[in-house]
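Q: In what follows, structures are represented as structure tokens.
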Structure P
Amino acid sequence: MKRLIPVKTVLLAVAAAAIVLWFGPTPGRALNNGLALTPPMGWNSWNKFGCKIGETIVEQIAEAMVASGMRDAGYQYVVIDDCWQVDRDAQGNIIPDAKAFPHGIQAVADYVHSKGLKFGIYSDGGAKTCQGRPGSWGYEFQDARQYAAWGVDYLKYDWCNSGKQNSEAAYSRMRDALAACGRPIVFSICEWGSTKPWTWAPAIGNLWRTTGDISDIWQSKDKRQDLGVVDILDLQVGLESAAGPGHWNDPDMLEVGNGGMTTAEYEAHFSLWCLLAAPLMAGNDLRSMTPDIARILTNTEVLLVDQDGLGRQGRKVRDDGDLEVWAKEMADGSRAVILLNRSAAEAKITASWTDIGYPAGLPAKVRDLWKHKDMGIFKTTYAAAVPAHGVAMIRVTP
């Protein structure tokens, strides 16, 4: 006998289909370790220092994070990237570089913690790291226990020298090792988007890289060699549905303050990463940054967009060639909006209420998040002159 389907079931199915059409497919069950409920914020050593890293620099960076106001603005993690490790002992325990870290990793972690911050470290799912240091392949549980003993709070896990391993399986092993180590550790997956981690990583990590490495440039002339800010931005389109509290798309670390871009470009870079609900890992030398760079990194109104509790990743809602509009739904019902000018000349850009999910004619307050100024009440549209390679970033509140 043909079974009748209840009307309520049909309506729920239609509603679910409508949600998929608007937001995209829902990813599998997300990792539930209670961590990174908003995108992690901190500092990572690689973009500025590469392998030239040691305990003195790390401890001074922790001090600068406090003195600059970054800790109070929400930055928490101080993360050592590659090159801290040199070998394994007879028992297989990972050995830190004694010249760079003469007092050991735990002493550095203790110092970072003493500043009210959290400590992060790096490893690799392969036999060796990207710089040829020992990786964690085959030592996942042993390394996780060691990290916990040292007081590690965050693990960046790379994907060099990984052989023919399946990435999902390899990252799942380290997820399980971290779950068993006895300490809460944020898990940052760094396989450069090579196996579309947004389709499987939400159940495994707290964040996952979506692209190759960022460079300190606005746009690349050869994407086979470098990826600039707007190159990476373009690769985030369509990934919105994978992100949410505890599991985030990661378009790579910040280059703000490393000297390769203009102030307008750095403001745009920072604004766009915040709209994308991206993890915010500063990559500059915090000890010597200018007041202008500190101003960008500690703009609390922009940071609130990144850290909004709803956890929505912003998306492109209008594309007029070099002139674009991006928008993000906020927990209070407002919209964060970016008017992006990719061209080499100043241009006027208009955001339409219908583009950002409001009805035309709705009165709404507009606040400029870089000018820190209320711009007035507007209906239907808002327009601004935007500098070359720059943004206007506003918050629209009905």
Structure Q
Amino acid sequence: MQTLARRLETAERQPWPVRPVPITLVITDLDVGGAERALVALATGLDRGRWQPSVIALGAEGALVEPLRAAGVETECLDVDRRRPIPAVRRLARALGARSPWLVQSFLFHANIASRFAATLVGSPWVVGGIRVAEHQKRWHLNLERWTSALSLGSVCVSQGVFEHLRDVGRADPARLAVIPNGIDPRPYDSAIACSRESLGVPADARLMLSVGRLDVQKGLSFLLDAAERVIAAQPNWHLVIVGDGPERDPLHQRAAASRILADRVHWLGRRNDVPALLKAADFLVLASLWEGMPNVVLEAMAARRAVVATAVEGSRELVIPGQTGWLVPAGDSDQLGQALLDAGTDPDRLRRYGEAGRTRVETAYSTQRVVQAYERLWGGILGFTAGAPDSGDCEAAPTLLSD
């Protein structure tokens, strides 16, 4: 299949159809997660006068099926086994054949690969993937992405950092890549009521750092605990609240429990569905990731008017402006992370200024509406539609085609 850049250059222009254009969004599953929430926001935010979206998930029914169906988006969960790719592709092909979409937009690795093969089986509608993370651990993911890319136009990268990683490390063809960052609706963060610190086991007058994310090697939490130990040794009134679960839970818990300094200053909350309220209770957010894509929790913190201390990894480098909205430090460096945490906690007025600047940045560059419009422009360009197409405006989240 031709490249994304070539298709956008050569697509024959035609008026926008009278009836909404059928498109299908495919994702690995619909459990609660950053990519999954982004898909829901996209599917439910589309202009229904122009688009007729449907959603297919490879996995079993998850928590995010309900808001899709409540918004009138046809949603099917295939409940396939990822370890059996051939039956999974066949089931996805049947589901796509029943819908006859003009374009397929997929999200996440397994859905990307399955969609490319399934679309070929049903007559090859235009296929675009979605790359949500700069994969540093599973090199075979990058290889399979490159080997199968010719079955699609290409992929949307969620950040410039992801694009650069795919180009430089994954050796992807840059003509097959576009960049559309994540977006967020800030309104839920305005209406959220802060959790009581007492309910978190934290004194009301303490300095509270919040970390939100999967308890996985990727998130760099061992480095965060090292940094927190140094900070709390110097400032005993500090507390660290960690939200999330994952494969590193037990060793991380053991590491904190074995420390005289951390044992009663690190609070493990597990999975929570009230992140806006937790952000409102915190002084600032800390993200210690070793690699990322476009971390939604940073956008959430900015929407909640909270400053951010983050490692300078993919996505974070684009979201956090040092000296304006937060601090950026090298990944895997506990000393510099600890120093940034101390800097953040010693000046409440600066935290407030950074938080307000982060909120303004979300509103001007990373709103959900801008992301939806960017996808609409990308898809419209692929299909060759011009008349009545959504206005491009001056939008940082526009589909930026990168060819060098």
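FYI, it's all coordinate maths here, none of it is from the lab. This structure is a prediction, so every number in the text was calculated from the model and none was measured. Cβ atoms are built from the backbone, for glycine too; each structure is taken alone.
Q: Consider the structures P, Q: one of them gives 4.5 for distance in nm of label points 7 Å out along Cα→Cβ at positions 56 and 336 as calculated from the coordinates. Say which.
A: Values: P: 3.8; Q: 4.5.
Only one of P, Q returns 4.5 for distance in nm of label points 7 Å out along Cα→Cβ at positions 56 and 336, namely Q.
Q: While we're here: Taking mean projected area of the Cα convex hull in nm² from the coordinates of each of P, Q, which one would give 19.0? Please report the intermediate quantities before stating the final value.
A: Values: P: 23.2; Q: 19.0.
The correct label is Q.
Q: Ok, one more. If distance in nm of label points 7 Å out along Cα→Cβ at positions 48 and 296 comes out at 2.3 when worked out from the coordinates, which of P, Q was used?
A: Working: P: 1.3; Q: 2.3.
Computed on structure Q.
Q: The value -12500 for helix-only ellipticity at 222 nm (-39500 (n - 2.57) for each DSSP H run of 4 or more, over all residues; to 500) was derived from one model only; which of P, Q is it?
A: Details: P: -7500; Q: -12500.
The structure behind it is Q.
Q: Then there's this: Which structure, out of P, Q, was relative contact order in percent (Cα under 8 Å, 6 or more apart) derived from, given a value of 17?
A: Values: P: 14; Q: 17.
The value was obtained from structure Q.
Q: Another one. Going by mean count of other Cβ atoms within 10 Å over residues 184-191, which of structures P, Q comes out largest? The partial results should precede the final answer.
A: On the way: P: 23.6; Q: 15.1.
Largest one: structure P.
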